[in-house]
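Visitor: These notes open a run of structures that come right after.
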Structure I
Amino acid sequence: MLKNKNIILGVTGGIAVYKSVDLVSKLKKRGANVEVIMTKASQEFVNPLTFQTMSVNPVHTSMFNEIDKFDVEHISLAQKGDIILIAPATANTIGKIANGIADNLLTTVVMASNKKIIFAPAMNTCMYNNPIVESNMKKLEQLGYEFIKPGTGRLACGDYGAGKMAEPEDIVEYIDSFLTEKDLEGKDIIITAGPTIEAIDPVRYITNHSSGKMGYSIAKEALKRGAKVHLISGPTSLKPPKGVDFISVNTTDEMFKEVGKLFESCDILIKSAAPADLKPKKYSEEKIKKKQLDKDTFKLEFIRNPDIAEHYGNNKKNQIVIGFAAETNDLIKNAKSKLEKKNFDFIVANDITKKGAGFKTDTNIISIIDNDRIEDYPIMGKEEIANIILDKAVKISKNKS
């Protein structure tokens, strides 16, 4: 997690400098403190004032600034950062660092630091594939430095190939993952997400308003915290987080069966999906014609779907099972009833009638209920809520050990 993390961003002289301005903005929005070091060449592309405005910190450009209160700049910067990120990282700067050359503020800070150094290369394809540059990067990797692989596409020079600096959002996710404590390492987690759909005929089906955002946020955060994540999802418009074992389903029966395949070996099951409780008793192989619907009423019989949460909650051994309750009334009463009936370790309850809560939003307002207490939380983003849920799961897991 990036909140209150100190990131030293080294900016070197390449056309991709414009991406680094956006990168600073995205890091700041995640709560990080960013201090920028610019090489002389980078200042030919972007004025330091731009980075100063975006980072809300002075920009460091010279080795020979006056010492302020005996605070030697290259030493203090080397000690201050949780990581040093160089983006864009040119072939020139990579080569200098690989060969121990410290002739500007950035390379001197790198030499004086014992923190993790991460490069986001950006250069012409021929330069990136040059054996000398490849050798320098391999040498640095063997020494423990890390590289964020550049993208492939049309470059500013007109060539096509590898060398485009990774997109700011991807760099932020890489840094966020790196700085997140791996307290779920070795844990196998199943997360269900989204709605399920139950077909009436080849054209029509019933479903609900679940967007899957909560489940996907939990999957993303659990992955960053080191877990092996199985994301079993009904139909959504969301892109699965990179690195999860993604299993796509449509019906509640399919979701039930996929959970069953993995449940025996999992450590934690998080049932954040909103599977359909009912399905049509009879599926029509042909589209139901409008003339059949032109009556005042049209009867469609339903039967119950399996209750996934109840089944696995009551069949758990050492697993932690976490449930969700989306309610429109009697929130605590209904959630407590589900907690007991479905044998959850705890339940996450929310009133979907509240503004900023419920389906399709990026925020939620939750109460977490277990057998001992109720904890109420204010409105917050779903990623933040995901970490609150995972924190509680980690605590329970430690108590069980």
Structure II
Amino acid sequence: MVSMYPRFIERQLRQALSDTRVALITGPRQAGKTTLAEKLARDDMPFLTLDDDTTLDTAQRDPVGFVRGLDRAIIDEVQRAPRLLLAIKRSVDIDKRPGRFVLTGSANLMTLPQVADSLAGRMALSELLPLSQGELRGKPGSFLDRVFQGKAPAVGDLVIGAELVRTVLSGGYPEVLERPSWARRQKWFLDYLKAIIERDVRHIAKVDHLRQMPRLLRILAQHSGQLVNYSGLGAPLAISHVTTQKYVGIFEKLYLLRTLPPWHDNEIKRLVKTPKLHFLDSGLLAALRNLSPERLQSDRTVFGSLLETFVLAELLKLATWSGGHFEFHHFRDRYDNEVDVVIEDHDGHIVGIEVKSSATVSSGDFSGLRKLADACGKRFTLGLVLYDHDTLVPFGERLFAAPISTLWGD
């Protein structure tokens, strides 16, 4: 199913292979990395996966010999043999032709010191997250370009009400989208998490309480969209705040979670400096919280945190293929004025996004955005409240209520 949809990072990867020795595609398992890598590969590039026990054993025992016989290659799930990266570095330092290796990794390898040190200056990095709504519709969209130009975003294919709920619950994993019922989708998500904890966690960290990790994930799911309190999160499992923080970091490396750092300015003293916790796929979050379309139909109060996760994930996906560089934060002051997502570009321009799951917006919903605008001054470019409706409504200078579907609008 992955091959049916365009992956918009493909263009930048092809450019990288034309002038860079190594291209690394990172992202969660089952997001489509292997399919994309094979599509990029030349005819003379063998495919080697470290999920194969024999191949993994060879790579771990003799990484230099493993690489020595390769002219060009795709190496899948390279995080399972970190020592291989130093051998690749030696190889591409001797033979500097571009496009020699395409690597994939289901862990954020750039958080591992040996990776950053080994391949700095030799490697182009791209993130492949689960399918975006734009990729599902075959349109890259113009959201980030428009908002950072101070323009109101364009409304895309309209998704509201019950259809928005179904879209959010589905998430973006390609295999999930093939399953017609929510029960089958939920089973896929839970099996997926079990496999990751049993297989991948062991390869990137020493974990003392492996059996506690599924329970911790469920606790984290109940706190998605909230400020992180490591002591409170670990308390039900009798895990210390230090261990809880370590385990959250592991989940981040495996692309299950994202902690959103606070936006702050050194001149403003009354800002909360605690990160917010988010899952990276709204469908995965819904499965952990046992939320179904039927349950949300009868009780929509829990939909807000799911929708916020969905919006953040869409924004992160848009940023992966955009030509710009963007950093993502949240904003909150000590008086509880907050903005769900703050995006800052390379030039320091700021766009604030508040997410609301209802079909109505009032002036009071812009209080956090107004505080953010005051804090940023001329750097503030645009503020949006994204909501479940079909109409774009101005709410003052540089402020709009905008449909969720502007995220994939042209």
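Readers should treat all values here as calculations from the given coordinates under stated rules, not as data from a laboratory. Please read these numbers as outputs of a predicted model, since none were measured by experiment. Cβ atoms are built from the backbone, for glycine too; each structure is taken alone.
Visitor: If you rank structures I, II by volume of the Cα convex hull per residue in Å³, which sits at the top with the largest value?
Guide: Greatest value across I, II: structure I.
Visitor: Tell me which structure, out of I, II, gives 1.2 once distance in nm of label points 7 Å out along Cα→Cβ at positions 104 and 136 is calculated.
Guide: Label of the source structure: I.
Visitor: Here helix-only ellipticity at 222 nm (-39500 (n - 2.57) for each DSSP H run of 4 or more, over all residues; to 500) has been calculated and equals -10000, so which of I, II was it run on?
Guide: It traces back to I.
Visitor: Also, quick follow-up: For relative contact order in percent (Cα under 8 Å, 6 or more apart), which of I, II scores largest?
Guide: Comparing I, II by relative contact order in percent (Cα under 8 Å, 6 or more apart), the maximum is at II.
Visitor: One of I, II was used to compute distance in nm of label points 7 Å out along Cα→Cβ at positions 56 and 88, and the answer was 1.7. Which one was it?
Guide: So the calculation was done on II.
Visitor: Here's a follow-up. A value of 22, 12, 5 was computed for semi-axes √(5λ) of the Cα gyration tensor in Å, for residues 312-351 alone; which of I, II is the source structure?
Guide: II
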